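Values quoted throughout were computed directly from the atomic coordinates according to the rules given, and no laboratory measurement underlies them. Keep in mind that what you see is a predicted model, and the values were worked out from it rather than measured. Cβ atoms are built from the backbone, for glycine too; each structure is taken alone.
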Structure 1
Amino acid sequence: MDSMIPQDPSRRDALRKALAALGLGAVSSVLPMAAHAQSGYKALVCVFLFGGNDGMNMVVPSDTERHAEYASIRRSLALPRASLVPLAGSSYGLHPAMSALRPAWDRGDLAPVFNVGPLARPLSKAQYRSLPASSPDIPDNLYSHSDQQALWESASASVLTRTGWGGRAVSAMGLTTPVVSVGGNGRFGISERDVPLVLPEPGGVFGLQGMDGTWAPTVARRNAVRMLYGGNTGNQMLDQFAVQQRSALDMSDRLGALVRVRPGEAGAVAAIDQAFAPITTGNRVNTPIGRQLYQVAKLVHGNAVLGGSRHLFFATQGGYDTHGDQVSGSNATTGQHAQLLQALAEAMACFQNAMTALGMAQAVTLFTQSDFGRTFRPNNSLGTDHAWGNHQLVMGAAVRGSQTYGVFPSMQLGGADDVGQHSWELHGRWIPTTSVDQYAATLLRWLGAGEGQLDSVLPNLRNFSNRDVGFL
C-alpha cells in the first residue's frame, strides 16, 4: 500500500489510445504562442503531493503555548519555534524550508486550509467509533496510499468512483479543453467521456512519434496517418475513433511548439524566464515540480492556443512517504521532508511571480492536495506514518490570503480530533473537519461553476451545510 505514483485506471478509453500516439515527436505545423490571456480567463492549478505530506510540519502553531504542546508530542521531529517562517498576523509559521513563500503571504496571496480530507458527511469521533468500517459514512480504505489518492482526486468516499472531480467539472461546465496534466496520468482529470491531456516537460516533443521534420519519407508517413483518419468508414465505432485521432493530431499541431520551449530558447517568454531564474540553470529548470509549473506558466500565457477561457491543470510532486529519516538526525529543519518542501515552495513562488509579471495573478489559483496527513506522533525511525486529515495551501491574487481557514486540530492524542481511543492507537490521526468536497467547491465556484453544477460534480457536497470554505 505504499505506492506514491498515480495510477492509470482507464486505458480502455478511445481518446487515451489516440493520445498514446502523441508524445515523442512533433508534427511540423504549429501556431505561435499567444501574446496574452483573454479577458475573463481563469485557471486552477492542482499540485498533488504524492506519498502523504506531513502537513503538521508544513504549518506549525507559533504561539508559545501551542508550540510547546506541539513540541512535546513531535519530539525529535519538532521544528524550533524560532526557525518557523512567520505568517504575520497569525499564530502560525511555515516550515523553515518554505521561506520562498513568505512574500506571497505578505502580499495576501497565500492561505493555509486546515484539516481537509475525504468525508461523505460531517463526522465526529463518537460517530466514527460507533460505525462499522464498512459504513458508507466512513471513507474506503483509510491510510492506504492508492485508495486515498483516489478519494482526493475523485472527491469521493468510495474507491469505486472512477472519475475525477477535475474531469467531472470540465464536463459539467461544458469546457472545451480537458484537464491538462503536466505530471502524468491520474484520476483527477478523468470524466465519463474524456481523459486528461498529458504533456511532457519543457523540451519534450508532443506529436506523432518519429514523424516530425521535412525529410520526404517522414512527410509521407505523416500524411498517410492523417489520410488514414481523414474519412468516414460507415462503422460508427471506427469513425468515432477517427474523430478522436484527428482531435489529438490537431491538439499536437497547436501545442507542439509551445510545449517544447525551454528557458532562454526561441519562443520563450522573458517574464516567465525571469520569474523562474532562481531555480534555472542554463535552459533547464532544476526541479521536476519547477519544470511542471514552468510548463503551466507557458500554457496560461498561451491559453488562446490551448483554447477556451477556463482551464484546469494537474501537476505532481512525489516522495512524501516519509516513514523514516524525515529529518536529518537531530536537526529537524533539514532532511528529506525539508528538501521536498523547499523545492515545492520555490517552484510555487516562481510560478506566482510569473503570473504577477504576466498580469495573470488574479486569474490563476494554485492549490495543493495529498494522499493524507501523517501521524502527529512520530515513529521510531525519525519518520511519520499514514493518517487522515491534512493541511493544504492555496495561492493566487484572488485568494483571500494572509489568513488561515478551517479548524486546526486539537493537538491531544486521543482527543476529539484523533481517531484513536486506546493506548495502542493514540498516534494523532486527525478526523477531517473540512471535506475535499467543500475544498473543491470553493475552488470550482471561483472558476465559474454554478450551484447545480457543483452538486453534479460533488455529490456529497449536499451533506455539508457550509458549501464555501471562504478562501476565494
Structure 2
Amino acid sequence: MPFKVLIANRGEIALRAIRACKELNISTVSVYSEGDKDLKHLKFSDETVCIGPASPLESYLNTPAILSAAELTQVDAIYPGYGFLAEDYSFAEMCEKSGFKFIGPSSETIKNMGDKITAKTLAEESGIQIVPGYKNDIPKDPEKFKNIAKEIGYPIMIKATAGGGGRGMRVVESEDELISSAEITMQEAKNAFGNEKIYLEKFIPNPRHIEIQVIGDGKGHAIHLGTRDCSMQRRHQKIIEEAPAKNIDQDALEKTYEASINLCKKLKYEGAGTIEFLYENGEFYFIEMNTRIQVEHPVTEMITGFDIVKAQLRIALEMDIKLDQDSINFFGHAIECRINAEDPKTFQPSPGKITKMHIPGGFGIRYDSHIYGGYVVPPYYDSLLAKIITLANSRNSTIKRMISALDEFFIEGIKTNHSLHQEILHDKTFIDNKHTINYLENEFLKNDG
C-alpha cells in the first residue's frame, strides 16, 4: 500500500515536494488557504483541502486545521517545507501525538536547536566553535550586566534566544547604549516570539555567512553535502546563494565538517538540516542550526546530484536510503538568485497579477517556481516568486550562465528584484568573491542609489 503525505505549505516548496512524492510513488494531499485557490501545485496534487482564510494565522499556521485535514484524508505523514510551522516544535509534537509522521527531526530536537542558548551549548559540546559571549540569564543589576558586556568587549550583539529570520537582534557599540538596547530587544522579542529572553555575543564586524548542509538518518548516522555561501544578503535575508563556498581555510573546514557530523550524531538528527556559521579570518563561528530544508537547497543538489527532498521523504517513511559520505561527489559551482515580488530599489512588496512572463532555459539552468502568466500574487505571504539556479564547472562560468539566464527571464504586471540581481552579477566585488554579509546593504546599495 503506497504512502500518503500531506504537504503543509504553499508556493514553490509545495510544488517541489509534490514532484519528489510522484517520483517515489507517494500520494499527496495539499492544503491551501482561500487566498491560494489558484496555486499551481494544487492541480498536480492527488487531493486538496481548504483549511481557512487567506491570513496565515488562520490557515498555514493553524495547527488544528492542518491536523483535521490530515485525519480527514488519512495521511501517513506531514511535510512542512520551510517557513510557517516547519520549525515549530509544538506542531511536530502534535503531529507525533496524532499519529502522523512529521517529516523532519523529532520535536525534542527542534525545540533544543530552536533555543539559541541550548543550541550553542550542544554545538560547543560537539566541538563546534561558537562566538564568544554570555549565554546565562542576564543579571537584573545594571552594573553586573555592564561588567559582562565589558568583559566580552564592544561592539556586542544582543540576541533573542527565540529569534530567527533576522529579527530579535541589535548591535551595541558602547556601554551608553547597552541598557536601553537590551530593553528594546526584550520587548521586540516578547512581541514577536512570546519570549523576552536574550543573550550576548561578541559582534563579528565583517564576516561571510557560510553554511553546511547535513542529512541524518535519525539513528545516529549522518553525512554532509558540503558548504554554501549566503553572504549576499539584506537585513539578514539572503538574496543570492552559492555552493560550494570559495576561499575557505581547508583545515578549519575539515574540523568544522567533523564537528558538525558529531552534533548530528549526538542529536540522532533525522532528515535535512543546515548548520550556519559566521566565517572571518579563517575561523568558523556557530550561529544556529535550521532544522528544516532551506530555500537555497537547490545549489547543493546541483553540485552533488543528491535529491534532498526525496531523502527527507525516504528517511521519514523508512524507505531504502544509503547515506554514505564516500559516495557524495562534488562537481562544479552553482548559484541561486531569489526573484521576489518587490520593488528593486525600495524593497516594498509588489503583489498583483502577472500579465506576461518568460522563464529561462538551457544547459545548466534550473528554475524552481509556482508562478505562471495570469497568476495573481497575493499580499499575505512571503514575496518569493522564483529561484533561478545555474551550474557550471567554475564560479566565473556559473556567473556568466546566470547573467544569460537573467537576460532571458522577465515578468510583467508586477515589480520584481530581477534588475537588482542583474546589477549584482556584474559587480566587481561579487565577481571577485570579496563580499561579506554587510556588503550589499552598506556598500553596494548605497553606491547604487
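Results, tabulated for the structure shown:
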read-out	value
Origin of the value 17.5, 56, where Rg and Dmax of the Cα atoms in Å, for residues 159-278 alone was derived from one of 1, 2	1
When relative contact order in percent (Cα under 8 Å, 6 or more apart) is computed for each of 1, 2, the largest belongs to	1
Origin of the derived value 2.3 (distance in nm of label points 7 Å out along Cα→Cβ at positions 95 and 111; candidates 1, 2)	1
Parent structure of the calculated result 0.8, given that distance in nm of label points 7 Å out along Cα→Cβ at positions 383 and 415 is the read-out and 1, 2 the choices	2
Of the structures 1, 2, the one that 21.6, 66 was derived from, the read-out being Rg and Dmax of the Cα atoms in Å	2
